[in-house]
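The structures considered in this document are given below.
Laboratory data are not the source of any read-out in this text; all were calculated from the coordinates shown. What you see is a predicted model, and the numbers here were worked out from it, not measured in a lab. Cβ atoms are built from the backbone, for glycine too; each structure is taken alone.
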Structure P
Amino acid sequence: MNRVVARYLDNRVVKGLAFDFGPAKESVHLADPDDRKKVTEIPTSELKALFFVKSFAGNPDHQDAEFSRESLQMARGLKIKVTFLDDEVICGTTNGYSASRPGFFVELADTAGNNIRVYVYTAATRSVETWR
C-alpha cells in the first residue's frame with residue numbers, strides 16, 4: 001500500500017492508503033490510515049493528481065526548491081513542467097507523457113520534499129511543457 005494524498009479539481013484533499021491504483025482505472029480506493037476498513041472510492045474524473053508521499057504529516061517548514069532547467073540537467077527521463085488548471089506548477093521528469101493518455105507520472109525536481117512522485121491526470125492540466 002502506498003501513502004497517497006488525493007487532490008481534487010475542486011481543491012478538496014483526501015489522505016489515505018492506495019491499494020488498487022492503476023492508471024487506466026476509472027476510480028481509486030483509499031483506505032483510512034487509522035482504520036483500513038474505512039475506504040473512500042474516488043472517481044478519477046474528479047482528481048487533479050495523486051501525490052505519493054513519504055509521510056502524511058509532511059514537513060511544514062520545507063520550502064520548495066527553486067526550479068530551473070539546470071536543476072534537472074542530469075536527471076533521466078523527459079524534463080517536464082506541468083501547469084494545472086488552478087495554476088499550480090510542478091516540475092520534474094517523466095518516462096511516459098502523452099497528451100492522449102489519461103495521466104502520467106512525474107518524478108519531482110525537488111527531491112528533498114515529502115512527495116515521492118505524482119500521478120497527474122491530463123484533463124487537470126492547463127499546459128505541459130517538455131524539453132530535452
Structure Q
Amino acid sequence: MPIWNSSLAYVTLLAFGSAAPEIFLCFFSTFSDIDKPPNSLGPMTLIGSASFNLLIVGGISVAAANEAKTIFRFNSFLITAVFATFAYVWAWIVLCINTPGNISFTEAILTLIFYGLLLCGIFVIERITPEF
C-alpha cells in the first residue's frame with residue numbers, strides 16, 4: 001500500500017491549490033505592515049472562502065446530484081468532517097473567547113498541529129481500513 005494516497009492528496013494538494021489565492025492574500029496582508037494592527041481582509045477572506053466552499057458549493061453539489069452517491073472511504077470522510085467542524089469551533093474559540101480579535105503565537109502553532117493531526121488521522125485510517 002502506498003504511503004501517499006488520494007485522501008491525503010485531497011486534504012493537502014487539492015485544498016492548497018484551490019485556496020492558494022486566499023492563503024497568499026492572508027499572508028501578505030498579515031506581514032506587509034508588521035508593526036501595524038493586522039488588516040482583517042486576509043483572515044476574513046480565508047473564512048469566507050471556506051464557508052462558501054462548505055455551504056454553497058456543497059449545497060449546489062447535493063442539489064445537482066440526480067442519484068444517490070456512495071462514500072467509499074467513510075472513515076476518512078468522518079475524520080475530515082469532524083476536523084472541519086472542529087476548525088470552525090476552534091476559530092470561534094480563538095477569535096471570540098480566548099483572545100478576542102487576536103491570534104496568539106501559541107494558538108497559531110496549535111492550529112498547525114491540528115492540521116498535522118488531521119493528516120496523521122487520515123493516514124492511519126487509510127492504513128487500517130480495507131479499501132472497497
Structure R
Amino acid sequence: MRTFLNDFKKFILRGNVIDLAVAVVVGAAFNTVVNSFARDVVMGFIGAIFGQPNFDSVSIHIGSGRVLVGVFITAVVNFIIIAFAVFIAVKAFEAMQNMRRHGVPEMDPEVDLTIDQELLTEIRNLLRERA
C-alpha cells in the first residue's frame with residue numbers, strides 16, 4: 001500500500017499533471033467569461049437591434065406540432081461567438097509564445113527612428129552582443 005501511495009504522490013507532483021489542473025481551472029474561468037460575453041453583451045446587442053435578446057421564441061408551426069428553430073439559431077450564434085473568442089485567445093497565446101521564443105520583432109529599418117529610439121536600439125544591440 002505504501003508503494004501505491006508513493007507512486008500516486010509522484011504522479012500528482014509531476015509537472016504535466018499540475019499544468020493540466022491549472023489549464024482546467026483557467027479553462028473553466030475562461031468559459032464563464034466567454035459565455036457571459038456571448039449571452040450578456042452580444043445577445044444584448046442583438047436584442048437592441050431585433051427587439052429581443054435571443055431567438056428562442058422563433059418557431060415554425062407544422063400541424064399541431066412546433067419546431068423551435070429559434071433555440072437552434074441562438075445556439076448557433078452563441079457557438080460562433082464562443083469559437084471566435086477562443087480563436088482570438090489562441091492567436092494571442094501563439095503571438096506571446098512567438099515573442100517569448102524569438103524576442104520582440106525587429107523594427108523596419110526603412111522607418112526613421114527618433115533619437116531616443118536609436119539610442120535604445122544601440123543599447124539593445126550592445127546587450128545582445130554581450131549575451
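Quick check: -24000 is what I get for helix-only ellipticity at 222 nm (-39500 (n - 2.57) for each DSSP H run of 4 or more, over all residues; to 500), calculated from one of P, Q, R. Which structure matches? Corresponding structure: R.
In terms of distance in nm of label points 7 Å out along Cα→Cβ at positions 35 and 99, the structure with the greatest value among P, Q, R is P. Supply the structure label, taken from P, Q, R, corresponding to P(r) over Cα pairs in 5 Å bins from 0, in percent with the calculated value 2, 8, 14, 20, 20, 15, 10, 6, 3, 1, 0. Of the options listed, only Q reproduces it. A value of 23 for relative contact order in percent (Cα under 8 Å, 6 or more apart), calculated from one of P, Q, R, originates in structure P. Taking distance in nm of label points 7 Å out along Cα→Cβ at positions 11 and 123 as the measure, the highest value among P, Q, R is held by R.
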